[in-house]
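Listed below are the structures to be examined.
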Structure P
Amino acid sequence: MDFPDNLKYTEEHEWIRVEGGNIAYVGITDFAQSELDELVYIEVETVGETLDKGEVFGTVEAVKTTSDLFMPVSGKILEFNPALDESEGDDPTLVNNDPYGEGWIIKMEVSDPGELDELMDAEAYEKMVG
């Protein structure tokens, strides 16, 4: 199982990677996708909205279950990964195959960078799921 050091992690198994300035990418962890098993559908209907940390921004549907996706920090959702979007690429298995790369779920603008300090680093997340 992979726990990249350049990410921050939530207790709900989302990761966030800040790219530059306040722009960040968010997805679910390798642990989360392995627990869910094969993903069949990902829905994000919150593009353009500003949400608070902890609010639901979408859902992932696997063969066995559906799970909510939670904002790791507050901010505005700029984009839903087109490769995952049903109206475009529609390949939710990218999250299973490459959860930290091509399988990102949303691109966002972080409104309170201080909230990043409240998230876990790779070592703390690995201990939590350990």
Structure Q
Amino acid sequence: MILGQAKRAVARLNEEEQADVRLVAVTIDPENDTQESMARLAAGQEVAAPFFNLCVGGSGTINPLLDRMGIERHRDPKTGVIEHTNLFLVVDRSGKIAYRLSLGSLQEEWLVEALRVLCAETEPKS
């Protein structure tokens, strides 16, 4: 769902804006996700680098990162499914989080607008 919403939002940007956007998706299951499984996900969702980047890593790296980003998650002990926050963190040119948005049709509108606003920014001054 989250990749689908991202794809739809980005498709609504003009060509110049699209060239200025990069999407990074971080695994919520570092114990099981591999580069190969993420490559299959990317192929199934029809997304590819350099525009879309699906990232994996060891749990010692990924879990603290997810915690710092505020991504709530837990594995259902009965089903093994990981319930998690669906969250877009939109980062500006200086590397700061400018927007935090969830899934939904209204939020998709906000995501498009947030991306347009950030694409219109100039490079940060040193």
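One of P, Q was used to compute helix-only ellipticity at 222 nm (-39500 (n - 2.57) for each DSSP H run of 4 or more, over all residues; to 500), and the result was -12500. Which label is that? Let's see the in-between values first.
On the way: P: -3500; Q: -12500.
Source structure for this number: Q.
Out of P, Q, which one gives 7.0 for mean projected area of the Cα convex hull in nm² as computed from the coordinates? Matching structure: P. Given a value of 2.4 for distance in nm of label points 7 Å out along Cα→Cβ at positions 53 and 117, point me to the structure among P, Q it was derived from. So the calculation was done on Q.
Among the shown structures P, Q, from which was the value 2.9 of distance in nm of label points 7 Å out along Cα→Cβ at positions 13 and 37 calculated?
Details: P: 1.3; Q: 2.9.
Only structure Q yields this read-out.
Taking relative contact order in percent (Cα under 8 Å, 6 or more apart) as the measure, the highest value among P, Q is held by P.
A value of 1.9 was computed for distance in nm of label points 7 Å out along Cα→Cβ at positions 45 and 61; which of P, Q is the source structure? Source structure: Q.
Readers should treat all values here as calculations from the given coordinates under stated rules, not as data from a laboratory. All values reported here derive from a predicted model rather than from experimental measurement. Cβ atoms are built from the backbone, for glycine too; each structure is taken alone.
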